[in-house]
Structure I
Amino acid sequence: MPIKTILVIEDDRFIGEMYVRSLKKAGYEVDWVVGGNDGLTAARNKPYDLILLDVMLPERRGNEIMEALRSGHEDLIPNTKIIVLTNFEQDDESRMALEHRADGYLIKAEITPKKLIDVIAHLG
């Protein structure tokens, strides 16, 4: 099923604006929130095809949001893909835990808007 709707949970204004502008230009419907609590609320209240999830967020970290959405036996968003975006170097255990629950894991410093759109196109 092709990806049409995307939720961006990113507190860096420059990066968030860049992603939103590029994704909208590529034809996606995009919502953007900057805080962890708002991100979790948005993800629960509206069905998205994809969530771009930053790890280091105010109020609630990305791994906590992931845990709340995809914990144990219950997946609150079974039809939503999640790509984790980070510049933060996690230890292997943390990274593997995130990668296990996520559909993708990207280092922000290595991802351009064009690369991001290519990754999303391959997920859909």
Structure II
Amino acid sequence: MRLNHVTLRVSDVEASADFYARLGLRQIVANYPDYARFVSPEGDATLSLQRAERSTVDPTASIHFEVDEVDGAAQALERAGFELACPATDQPYLWREAILLDPDGHRVFIYHAGESRLDPPWRL
């Protein structure tokens, strides 16, 4: 089994689509105002945006994009007009990550974990 697809419920599909396109995902479906779908710039995982009433949007979901160099990626995002909710920071779980928020408040992590992603020292 392999993870293929994640769907986020958002209040404004077009605004969120613009955000994820600016982030670097390639849009492959646009059915506004209800739905949009993107493919990751590396690999074949996809992300969908499904319209929901604002009162039902739950911004507790997070999206993680791994990069080789977090600081450079975070600086490039800031130069492109993104506002970081958290600058590049070393975490106690051995990841370096920066965080930005999408239009509905879903956390978007730009991170590097290296071997610790699948093989941290506390692995079972």
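Quick note: the coordinates plus some simple rules give every number you see, no bench work behind them. As the structure is a computational prediction, the values presented were derived from the model and not from experiment. Cβ atoms are built from the backbone, for glycine too; each structure is taken alone.
Annotations for the structure displayed:
- Which entry (I, II) yields the derived value -0.27, -0.92, -1.19 for log10 I(q)/I(0) by the Debye sum over Cα atoms at q = 0.09, 0.17, 0.20 Å⁻¹: II
- For 20.9 (mean count of other Cβ atoms within 10 Å over residues 6-13, calculated) the corresponding structure among I, II: I
- Mean count of other Cβ atoms within 10 Å over residues 46-53 derived as 17.2 - corresponding label from I, II: II
- Origin of the derived value 26 (relative contact order in percent (Cα under 8 Å, 6 or more apart); candidates I, II): I
- Entry that produces -5000 once helix-only ellipticity at 222 nm (-39500 (n - 2.57) for each DSSP H run of 4 or more, over all residues; to 500) is calculated, selected from I, II: II
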